[in-house]
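Listed after this line are the structures, all set down as structure tokens.
Any read-out appearing in this document is the output of simple, stated calculations on the displayed coordinates, not a laboratory observation. All of these numbers come straight from a predicted model, not from anything done at the bench. Cβ atoms are built from the backbone, for glycine too; each structure is taken alone.
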Structure P
Amino acid sequence: MARQQARFVEGAMKNGVSQKDAVYIFELVDKFAGYGFNKSHAAAYALVSYHTAYLKANYREEFLAASMTLDRSNTDKLALFAAEARRSGIIVKPPCVNASDVDFLPEPARDGQPGAIRYSLAALKNIGEGAVEAIVAARKERGAFQDLSDFAARLNVKAINKRALETLAAAGAFDALEPNRALVYGNVDQIMAVAQRRAEEETNGIVDLFGGGAGGTPKLDLRPVKLWTPMERLEKEFEAVGFYLSGHPLDQYESVLASLSVQTWSDFEAATQRGITGGRLAGVVVSARERKSQKGNKFAFAMFSDSTGQFEAVIFSDTLAQARDLLEPGTPVLLTVEAEREGDTVKMRVQSIEALDKAAGAVQRGVKVVLNGNAVIAKKAEIASIKDLLKPGRAEIRVVLRLDEKGRDVEVAVPGRYEINPMVKGSLFALPGVLEVVDL
């Protein structure tokens, strides 16, 4: 290359390029000569790119399932793949003890049904590949699990521990056997006890003739537990999966967000391409990392999540001092942001931040709480417990007693005005005897 410099500069000058520019250009070329793609290297990459693009275009479910399997220990990448699948019209099905495997499983579109990807059990937190292989082996040996008692009786206690069962319950892997995740999660000890007893009996050659159920399967004695609110259910799912899979906490705020003129992250990102530099966003706090500037001022980089993706914004000292208590993971917040686009990257600064529940309470007119009349009459549900959850506010509450046997409802207004937001609505719905909670 050193021998070529004089020839290059001389030739460039003959073509009207100044000597200074010719030397500068040659230095760039010389630097690239340290490592550059030769034709054989470039051709190999081109072929791999072609194969990859072909698979992604024609076998999207298989391609994404394979990509997710490759990165199943990286929840950040799994969240991106899951979001891409949804954008492509591919359903990401939750993990299931009767359908999932160690790998992510593709389910191609057929008979007018959209394609799908079944989530891997081994991609969940706190559960190893060996535990999943034990579940799959039990399923292959004697067929699908019929209920929780059947699962407990066939559970390999040497491969699966209590923490793994809690993860499976929180992630929804038992939904096909028992849709109440809180009930399964709260009875993990009973499941383990049945499994251990069964294992000891098999070791000692004992046959249980009075265990109950078909084939002597012992029935689980499930103790009652408090129903999870929708928010609690999603928070537990987030802990088990690493991101929101079956829904998003902001789904409960859908009508409120429209009233507050809030944009989704994907819509706002698209708007910045048209020159928009500010807006209102809602998000659930994922993480916050505080830093100090060279001048000693504190600032933070915070990651937020909405139903369309995750986004990061910087929070400077004045705003941080006012809103630090809102930056706990899992907190729904309302953000006013300024944005600046640099190529494909959107850099955002938070101008203001407030609790989304507070903003929602200001626009919520009221709710109607529908109660099971039979449960109230049998005193399995206490109307007084509704009021225990409420704080003074601006919203109206109406209680409807559903009397099925008479084919009519009895509706009464609760005296006073109360603070109502999606979190309160979720707590009301979790009360015994509550059939539904609807906006007025």
Structure Q
Amino acid sequence: MERLNYFSPYQSKGAWHEDQLTRAFLVVVRMVPLALVSLLDLIREQQAIRGSESRIPTSSEMLTREVEIQTQKNSILQTTGRLVSVVMTDEEWKPQHDVVPSDRGARYDGILAFDPEWIIVIENKPSSRDIWEGQVCPNLPESHDIQIDKIAVVLRWRSIIERLSALMSANVFHGAEMMIVDDFLQFVDEEFPYLNPYNTFGQCKNLELVLQRRCRNILETVAPGRVEWQPKWGTSYILLNHPAPAKMCALYPRMAEGGGIGQIEAAIYPGDTMAQARALYAHLRGDNASRLLALRDRGWRIEPNFHFGFIRSGFGRVANAKLSLEEYIRYWTDHPIQQASLAEQTFEAVLQDLTKAGMIGESDIDKIISALPSATARNVNIIPGIEMVFAWPLSKAVEIDKRGQMAEEFKRTMNEALVACGCEPFGLVRPD
């Protein structure tokens, strides 16, 4: 079975092996037409920069030809056309000699055969230090009529990843294609992080998807192995130690009004279930409430996050507590946090009582009733949570990250909130 069959990965090579990277990329190119277009465009652009006399045609022209894509082959089967030798690597590498036929025993990482006119052979070397000049020179079949472009094309992996990430951010991929490209970018993040060009916020070019990836890298630096994805929120988060007043904390980019990225936000939502809320307000009794409230003077935006829960679903977050934050915390440190029984009263009656207590407004009642997951619910959880958000303007985050201090900055800032709401703080951060 061909190795570019999606269901036939290498079993004898680790995910970190360069052949796995080659295979993964060529699977993407084989299954996602726009990924192939991106590769062809990059090759043509580099040919123009280096002054090639025989540039490959435009992508639209190339895609009118039937293409066969192969990996780890000892020979080129096509006997006619023009051959372009491509090297994919981490840093800029400049060959000192022309590409010429070779009698070496070649093994091609990738072959894209646009029969009968063009052949693209690929040598993948994730580290440019491992390249030797002869690797760009092909071993041609006997009795061939193949012309070789003497100028090798060198593609940096960062350019490939940037191009795919930009297309992801533009939402031009859909369905399975989007999942395949996203899986590939995550694979590179995890197994070949040194190829990822987005090591700082400043390199992310204001692309939301790429900024999300950078945020995830920072979270992994702070809490390796504890970072997960929250699809409903569209953010990565750190799973906190349990039991605790909060389950998770997050770092994510926030879009500005009218488009563009306005800031990078750290967020935590203590008291987001009844169990968490009970732990939170038990902690906030006494002087600890003052410590949490004082975080507002240190840049934290802290607001009530009052809502409801039914079985394992939260709802009713349209509710707006009418109390000040101080009054809200004081109320819930003095009152029990428990389910509202609907056996002998209507949900509307429960909401009317909460309106009198200042938890919600009259205008919220109809919206909350319509959001109740089950009309036959016998009990509803009352959840007096808190929302805590700290924002860095993107320009400030770029500056901090450029100095290599963003992981430490996030850890320090988030630890303030964790300690204030009764959670275990993060320990030392390993180097980013």
Structure R
Amino acid sequence: MRPGSRKLVAALAAGALALATGGGILAGARAQDDGSKNDKSDDDNAPPNMEAFEQAWRTIRDQFYDRSFHGADWEACHARYVAKARAASTRRELHEITLAMLGELKTSHTAIIEPDVYRDHVDNETRATLAPMFGFELSHLDSGYFVTEVVAGTPAAVAGIHRGDRLLHVDGAAPDDTNLRPMPWDVGLGGARGYYPAATKDRKGTFEFERRARSSREGYNRYTVELVPILWNQIEGSRASMRTLKLGPDVPVGYARIYHLLSEDTIDILAGELSSGKLANAATLVLDVRGKGGLTTAGDRLCALFDPGVRGGAVWARPAVLVVDHDTRSAKEILAWRWRDMKIGPIVGTKTRGAVIGSRFMPLPDGAYVVLANFDMRCLTGGCSLEARGVAPDVLVEDQLPYADGRDPCLEAGMRIALEQVLAQRRRGKTHGWY
């Protein structure tokens, strides 16, 4: 390693950690949901409604985008699962059986979403509604529940919860399906299932975490935090994430985290910060699009910010890096494909999820939703199918979640490459007035 390189690596790691856990200022949200509503359909232990199973099956039968059902015999699938469904004792058990049946299709965007999960992670974000939030998400691996995401500006970020920390207890009990909520999951593609702690107004939550797999002293690496949820959403999290850091030889590196594309509000926020806000004076930009997708129109608008051919020119014409990983999915994968096709800049991270099918949310009689894959998206990717394939990065990064201790190799690599781009321009004598 060259002299000074260790300091640079340490600075990049520290900058990545600061970005991942930074706070922010609340502004611009349209409405508020104080979390006081408690619909009966939110009760996992409610009696099962067999019509929900039958309607989910019929919806797939009539509207699934592939009339060969990806090789599955859909009538036979019904016959195999209907007896299990009739034997279910709770609504949640019925939904898990239905989800297993949907997994036979081996495709993305084919799932069951619980009513409260739909409200928290789809409806609130689509409508830019504020709702109670602790601010962290988890992946359930063989070795436990590990933090995958800490949303900027939330109590979890302020408390110092780190990516890769293992959740040991929720209010004194081991984490499981009774005290965590299941994120929408592509059961047909497999992989780890995501969860989050449900939050309601004025409800405190006590969470115990383990930061490292081993410690020289018993319990030394464990910590407990008490969190009080705030009214927030991931759109405001994106706003809170945007900032400029000084790295290397005084190079201002901008960073923006786009948690989802469910609302075009996020693109409006990004455009404003790039043109005249917190990112305007950066020499280079790291655009982090890991996580769930949303609207392809939002992805189109995001790419247009970097397109010199649009009317008025590009909002951002300086160097830029796109950060992706295995959780980058759906409309964000189309975004990544377009980013490469437009030659905006390098893509850094791990291969994306490969979940690229158009879908709709269809309500079921018990308040849940079935996600229906109903449209082949190859028309938006030049005929190239990304389903089950994903987008490979230009710079592949080795990343491991458990006990990451807050380290984020994908983000660190993105920041390093963004810095190198600016330094390379300087060596060529290229100046534009912003560095």
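Match the computed value 51, 36, 19 of semi-axes √(5λ) of the Cα gyration tensor in Å to one of the structures P, Q, R, and report its label. If you can, show how the numbers build up before the last one.
Details: P: 51, 36, 19; Q: 56, 23, 18; R: 37, 27, 20.
Only one of P, Q, R returns 51, 36, 19 for semi-axes √(5λ) of the Cα gyration tensor in Å, namely P.
In this comparison of P, Q, R, the computed figure 46, 35, 29 for Cα extents along the principal axes in Å, for residues 43-178 alone is attributed to Q. Could you figure out which one of P, Q, R the value 13 for relative contact order in percent (Cα under 8 Å, 6 or more apart) was computed from? For relative contact order in percent (Cα under 8 Å, 6 or more apart), the value 13 is produced by structure Q.
Figure out for me which of the structures P, Q, R the number 0.05 belongs to, where FRET efficiency 1/(1 + (r/R0)^6) of positions 323 and 371 (r between Cβ atoms, R0 = 25 Å, to 0.05) was derived from the coordinates.
This figure was derived from P.
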